[in-house]
1. For distance in nm of label points 7 Å out along Cα→Cβ at positions 52 and 92, find whichever of P, Q, R sits highest and give me its label.
2. Kindly point out which one of P, Q, R the value 20.9 was derived from, the read-out being mean count of other Cβ atoms within 10 Å over residues 20-27.
Structure P
Amino acid sequence: MKTDIKSLSIEELKTEIEKLGEKPFRAKQLYEWMHGKLARNYDEMTNIPKSLKEKLAEHCDYTSLKEITVQTSKIDGTKKYLFELSDGNLVESVWMKYHHGNSVCISSQVGCRMGCRFCASTLDGLERSLTPSEMLDQIYAIARSTGERVSNVVVMGTGEPLDNYDNLLKFIQLITDENGLHISQRNITVSTCGIVENMKRLADEKLQITLALSLHGSTQEKRQELMPIAGKYHISEVIDACRYYFEQTGRRITFEYSLVGGVNDTNEDAENLCRLVGGLNCHINLIPVNPIKERDYIESERRDILNFQNKLEKRHINVTIRREMGRDIDGACGQLRRRHEAAV
């Protein structure tokens with residue numbers, strides 16, 4: 001089995017290079033080409049000898065995603081990418097331009113097994129998890145494509161990141177490494193639907209990343225209606241894990257709350273939500289749900305969204321309504337991949 005060279009730390013790469021009978025300094029050169037200069041293949045590495053390139057091609061896999069399509073929003077310039085992996089599977093990534101810098105939202109799995117009712121990513125189940133290099137190369141490919149620096153990374157695309165825990169951790173190590181893109185941990189957000197034991201494991205790593213919990217319901221019953229995982233982890237357990245994360249890291253928790261018309265957007269829901277997160281250092285991100293044709297959920301009315309926000313603010317809870325990016329280009333997770341696969 002070949003080594004996934006792009007998923008190796010610089011120390012692991014030195015060991016690999018020495019096993020191939022090469023001098024350790026070649027590891028630093030290779031690492032810089034892969035993670036600094038974002039080379040697409042060995043051929044682009046001009047100071048690596050041909051003999052080493054031949055050894056690498058024989059013993060190591062080099063992850064380089066193939067761009068299948070890119071859609072650009074006429075509204076805000078958001079770009080939605082569809083990439084093909086080496087095994088033919090497809091993943092989506094989104095590039096968003098903000099005044100504070102460029103953000104890339106990446107996928108962590110092909111498909112998803114969490115079954116959230118309002119999400120297109122989960123309709124076909126989980127195919128497989130992504131390797132660290134496949135997560136990285138979504139960012140690298142987009143940086144090459146746009147010619148612009150990526151300053152923020154959101155692991156909130158297709159998949160449940162904490163269902164791919166070890167690869168996620170390795171990805172964070174590589175993307176924040178000073179020898180690569182060196183993105184600050186504080187500029188990385190990882191989303192989860194609430195795998196409690198892995199939330200606690202992540203807290204114990206004491207990283208400075210932001211943890212975003214997909215909450216979407218103000219009570220156990222409402223959450224279970226929208227998110228099957230709530231049948232395994234009670235809402236009180238999940239909130240306790242959020243408190244633990246804050247205690248271990250000092251990082252404010254973000255709660256993602258998709259507003260579904262007539263389902264979780266009432267005054268009672270707002271009151272229950274205030275009670276649920278009261279006293280926790282948190283920020284609530286209200287998300288007008290993206291309608292998808294396979295589900296019958298609809299977006300809340302604008303007045304209901306504003307009313308919901310107002311109720312939270314009156315209780316001194318930090319809350320924003322997420323700016324909708326790329327709505328005209330299949331911006332929601334899983335939509336572009338499904339549409340492409342249906343067409344071929």
Structure Q
Amino acid sequence: MSEVVLENDKKDIKSLSLTELTEELNNLGEKAFRAKQIYQWMHEKLARSYDEMTNISKALKEKLEANFVYTSLNMVTFQESKIDGTRKYLFELADGNVVESVWMKYKHGNSVCISSQVGCRMGCRFCASTLDGLERNLLPGEMLDQIYYIARHTGERVSNIVVMGTGEPMDNYDNLISFIRMLSDEHGLNISQRNITVSTCGIVPRIRQLAEEDLQITLALSLHATTDEKRRKLMPIAYTYGLAEVLDACKYYFDKTGRRLTFEYSLVRGVNDTEEDSKELIDLVGHLNCHVNLIPVNPIEERDYKESTAQAIKAFQSRLEKNHINVTVRREMGRDIDGACGQLRRRHKKEM
């Protein structure tokens with residue numbers, strides 16, 4: 001079982017799978033159908049508390065209160081883009097920590113980008129999420145409730161999930177796997193695993209472990225550079241796992257799952273956006289079944305990295321396309337709000 005204890009040795013009930021919840025309630029002398037009722041309230045009807053569970057007796061609610069923590073995030077603030085309607089949420093957890101989530105509208109459906117940790121210890125140079133280090137991992141219920149709150153708040157169906165907000169998902173592996181299984185479970189939101197993307201900076205043993213989980217999610221590798229030397233300047237993880245080792249793990253993931261790989265590549269002016277960089281990227285991934293997602297870097301005040309020019313981005317994209325690599329330039333969502341990972345949380349901490 002993944003880590004589900006939140007406080008006072010109480011388990012977070014929203015982090016328990018249906019099987020685990022059934023076992024827990026059986027230990028409390030309750031019948032299996034009660035577990036199904038409670039699970040449905042939490043994960044299908046998106047109840048914010050036990051009080052909303054109208055077919056659960058007062059006595060059982062009191063028993064649940066005594067034995068479990070009920071994760072229910074509180075919204076601190078949200079921003080809505082006047083450009084494209086993107087919404088960025090700042091949620092407070094039970095311990096007072098805050099995390100960010102983003103809701104994005106696309107033609108193909110609504111996507112939610114969630115955080116998997118409070119802070120991050122990976123140290124990527126262009127990311128605001130990592131500036132204050134790692135506070136703690138999020139529980140499955142805390143990851144799920146970011147989606148549940150947004151679904152209730154917008155009143156719209158969520159069809160795609162990206163675990164690409166604050167934190168390194170593979171650094172919170174067990175909770176991540178529980179979250180994915182619960183999110184795609186028929187007794188929950190039942191979101192197709194093919195509509196779930198997990199982004200990683202490249203923790204090789206976890207990528208290989210993920211390949212063995214019998215999941216159909218999309219793996220997105222934060223690549224961002226074409227040589228170990230350049231990657232180390234941007235991403236400290238590159239000192240531990242070199243490009244050859246990371247790409248070998250990605251190939252293994254594809255071989256085991258058949259799922260096309262995604263490579264995230266943040267374009268930083270004068271750092272990794274040259275013609276030479278594009279040629280090296282073609283040599284690196286051109287032979288793989290992959291999609292390259294070019295991301296104009298979202299500048300943060302603590303770093304001096306600048307976004308590539310529109311001309312450089314277009315030229316970079318064109319060279320990849322001419323070499324038959326599937327490539328898109330990520331649409332810049334919510335640029336008029338605190339759009340980059342960690343920006344809203346960091347501003348909130350400064351104002352406290």
Structure R
Amino acid sequence: MIVGVPTEIKNREYRVGLTPAGVRELRSHGHTVLVQQGAGNGAGYEDAAYEQVGASLVSGAAEVFERADMIVKVKEPQPVECRMLRPGQLLFAYLHLAPDPEQTKLLLASGASAIAYEAVTDAQGGLPLLAPMSEVAGRLSIQQGACYLEKHHGGKGILLGGVPGVVPARVVVIGGGVVGLSAARVAMGMGADVTLLDRSLPRLRHLDDLYGDRLRTLYSSIETLEQQLERADLVVGAILIPGAAAPKLVSRAMLKRMQPGTVMVDVAIDQGGCFETSRPTSHENPVFEVEGIVHYCVTNMPGAVPRTSTQALTHATLPFVIALANKGLHKALADDAHLREGLNIHAGKLTYAPVANALEMPLVSASEALKG
């Protein structure tokens with residue numbers, strides 16, 4: 001199979017779909033890998049590193065899309081990329097279609113098949129291709145939140161961990177999954193006063209067993225959330241419903257009861273955001289204010305640390321990339337029900353229920369679509 005790796009073109013996205021080590025593994029299975037010149041530069045991988053492991057460098061994205069059987073990307077394809085896809089071609093990338101009807105319609109019109117990293121499952125009910133970037137984003141949410149708490153960035157002027165004789169910042173994490181736990185761990189490590197809210201009592205018990213009195217755990221209700229928001233200095237939205245739009249848990253009315261200069265980081269923004277007042281931002285212009293509250297809503301947070309992110313992502317995706325390249329789409333999906341869960345679009349048909357429900361579009365089951 002010919003596997004194509006184009007340069008990412010989303011605003012300030014420096015990650016790349018495969019590391020040179022990943023290319024080497026694919027080459028060892030006899031596959032051809034096309035890498036667009038400069039695709040790895042932002043992550044610290046020069047063209048020469050790809051050539052040394054047998055990749056074929058091509059000058060532009062158009063040639064990658066024209067020649068490749070499978071396109072391996074990081075972020076969702078931009079409109080110009082969607083229009084380069086063709087029937088019979090496979091796209092493997094983060095898609096986040098639920099809040100993005102334009103991308104969904106363009107992918108359907110392309111006739112290609114699209115597997116979303118964030119929808120692939122595992123035997124434990126987890127999301128193995130989303131987890132590494134969730135870990136990165138969770139850690140970054142505290143790093144960025146601490147930065148924007150500084151006064152010259154619009155924050156309260158509070159040091160996250162405080163100093164002897166001065167109380168630390170109060171951090172509220174909404175959601176106890178991979179993102180939330182990653183955020184809470186970093187915040188605790190920096191000395192903050194951390195409270196985590198979740199609606200799963202087993203999850204709260206587990207976190208209490210792990211961290212004891214270092215982490216305050218609370219059952220998430222409207223009243224509890226309001227109370228915690230009023231005293232918070234930094235709020236991290238870490239809610240995920242796999243493949244579906246995120247629920248709006250923090251309303252504009254709640255913002256009015258919060259302290260000016262509080263920072264809110266919406267890690268769920270890829271799925272539409274879990275704050276009513278959230279809107280997508282970029283690394284170039286990452287924040288805005290509503291009701292005196294600083295909102296950080298960057299849709300590709302891990303792109304800020306592309307070296308770490310690219311390595312972590314390739315480690316997770318490579319076994320699936322190799323399976324798809326070795327077996328082809330139909331055989332790979334037939335052999336692996338968890339990979340089949342990730343199929344969002346096939347030959348002009350929408351095959352993923354959470355997206356179909358969110359966008360109110362017709363759904364065709366993956367098994368029926370693949371029969372055609």
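1. That would be structure P.
2. R
Values in this text are rule-based calculations from the coordinates and carry no lab data. Just so you know, these numbers come straight off a predicted model, no measurement behind them. Cβ atoms are built from the backbone, for glycine too; each structure is taken alone.
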